[in-house]
1. With helix-only ellipticity at 222 nm (-39500 (n - 2.57) for each DSSP H run of 4 or more, over all residues; to 500) derived from the coordinates and found to be -26500, which of P, Q does the value describe?
2. Determine which structure produced the value 16.0 for mean count of other Cβ atoms within 10 Å over residues 43-50, calculated from the coordinates; the candidates are P, Q.
3. Determine which structure produced the value 11.5 for mean count of other Cβ atoms within 10 Å over residues 35-42, calculated from the coordinates; the candidates are P, Q.
4. Work out which structure the value 20 belongs to, where relative contact order in percent (Cα under 8 Å, 6 or more apart) was derived from one of P, Q.
5. Output the label of whichever structure in P, Q has the greatest value of volume of the Cα convex hull per residue in Å³.
Structure P
Amino acid sequence: MRALPSDEVLEKIADVLKALADPTRLRILHVLQDGELCVSDILGHVGGSQANVSKHLSVLKRAGLVGCHREGLNVFYHISDDGVFAICRNVCDSLQIRLDRERETLAEARSRMDTGTGSPD
């Protein structure tokens, strides 16, 4: 049997996955993929209130996915872990595989219905 990661490692993984488990936070990450932006610019892309976007940025920062620096009155955020996009790509690939399987299953069922070779229920 494979050895389990330590509780500390599993907790850190769970923290990152929890941070990714929100559509607004995913939008923010994808907006920041092209470079750093201040909160008002991020807000312009993802919508919502400044307080809400700031709260989401705080969650992403605690998870180590974004970093920030201050310039005058503005706080600029940037991606601090590009690996987050590999996670998103893997999830999208997995979803695509599942959708392709479902599409194949539906196409086969439809074909059987059209030819009358399906089994009656």
Structure Q
Amino acid sequence: MADSAKIKKLVRSHKDLQFYQRAYSLSLLLHKLCADLPKHELFVLSDQIRRASRSICANIAEGYARGKTSSAEFKRFLQIALASCTEMQVWLDYCRDLGYVPDSQCQKMQDEYTEIANMIFSFCQKIT
């Protein structure tokens, strides 16, 4: 059985995907962290962090739904989610370099986004 056929049998929902679960958990953590950013960052940095972190989850979910009829569409949305992981690393750099988030906490979140991105990339290689 081809990898894509195995995947379709094992994955009943986007919520079954481990990289979705991890991205969603990290997104919730970041939403809470944004509440502690300085007021002048609420409409800029905070908004970008919330959007990008939600975008990862939303693109995985939308890609999964579209993947029921097109593996290429699923892969395209996963590539967008992958790009948003990299975008999140940039926003975390800003948080660290502006002194809003301790380096150790920032590094843990960046490492998690690296892991999520690697998982998405590996998954993309398995679907045709």
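Every number in this text was worked out from the coordinates using simple rules, so none of it is lab data. Remember, it's a predicted structure, so these values are computed and weren't measured experimentally. Cβ atoms are built from the backbone, for glycine too; each structure is taken alone.
1. Details: P: -21500; Q: -26500.
Answer by label: Q.
2. Working: P: 13.5; Q: 16.0.
Here the read-out was taken from Q.
3. Numbers: P: 15.5; Q: 11.5.
Of the structures listed, the value fits Q.
4. The read-out comes from structure P.
5. Values: P: 196; Q: 87.
Checked P, Q; max of volume of the Cα convex hull per residue in Å³ sits with P.
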